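There are structures below to look over.
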Structure P
C-alpha cells in the first residue's frame, strides 16, 4: 500500500532550512573557536565537560558513549587521543572487572577551566545574545520536545544495537 508523503508546508520548510543553516554554522563556529583557543574540537570539549561533571570526574566508557551519543569505537579513539595529551586516563573499573573508566586528569580539568569562559562567551554571542528571554525558554522547550520525540522514535521497537552509542 502506497501512502502519500507528508510534505513540509512553507513554514515547516522555512523552519527546517533555518535549522540546517544555523546548526551547520554553529558547529563550525564552535569548532573554530575551540581549535583557536585550545587546539581541540567541540566534541573533545564536550567529552571533557561531561567527565568534569561526573562523580570523581570518572565515567564508564559505555555510559560516556551513551551520553555523547557516539559509538564505543569512536569514543575509544577520542579517549586514546586525549590520553596521549594527558587530559584523560583510562582505568579498569573496580566495580566491573570487564569495564573501563574514562577519568578526567588534573591537566584535563585545568584545561577545561581555562577554556570554558571563552567557550561560554562564544555560545552566548552566537546563540543567547540573539534571543529574547521568551525565545530562550521556547528554544529549550523545542529542543526538549524534539529530543524526546527522537528518543521515542529510536527506541520504539528498534533493536538497541542499532543506536550509534550502542555499537562497537
Structure Q
C-alpha cells in the first residue's frame, strides 16, 4: 500500500501530527510520503492507495486565507498563508477517485467547541469522489499549541489503524 499524507500547519502542531500518522502507517509496511500542502502535487498520484489530509481548525472549519493571515499575525509560519488544504482539495477535479481518504485536524482543547476542519474536509473529499475511511481530531493547548500530552502517540496509533486489515 502507498499512502500520501498532506498537511497544512501554521504553528507546527499539525506537521507533528502528520509525521506521527505517517510513522504509524510505515509500521504496517506502507510506503508513505508526507508533505506540506504548499509542496503537494496538485493531483493525486495514480500509485497512491490512501490519501490522508489534515490541517488546523480555524473558525470551526478548514482555514481560509483570512484566518491564515490572522495566524501569521500571531507569529505563525507564513509558508501556508496563501494556499491551504481548502484550496488544495477544492482544486481537484470532481470525478471518482480510486483512493481511500482519511482526514485529520488539530483543534483547541476546549470542551464543546463546535466544528472541525476534518469534518468539512471529508465533505469536500466526498464531493470530489473519494471514499472516506476515517477522520480524527487531535488537541492542542490554546491557539498556538503545544499539542496536548499523548496526542502524538494517539496520532501514530491512528496512522497504524488506517492500513487495510489493521482495524
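Laboratory data are not the source of any read-out in this text; all were calculated from the coordinates shown. These figures come from a predicted structure and were not determined experimentally.
Table for the structure above
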{"read-out": "With helix-only ellipticity at 222 nm (-39500 (n - 2.57) for each DSSP H run of 4 or more, over all residues; to 500) derived as -21500, matching label from P, Q", "value": "P"}
{"read-out": "Of the structures P, Q, the one that 24 was derived from, the read-out being relative contact order in percent (Cα under 8 Å, 6 or more apart)", "value": "P"}
{"read-out": "Read-out semi-axes √(5λ) of the Cα gyration tensor in Å, for residues 89-128 alone, computed value 25, 9, 7, structure in P, Q", "value": "Q"}
{"read-out": "Structure responsible for 1.03, with Rg/Rh (Cα atoms, Kirkwood Rh) calculated and labels P, Q on offer", "value": "P"}
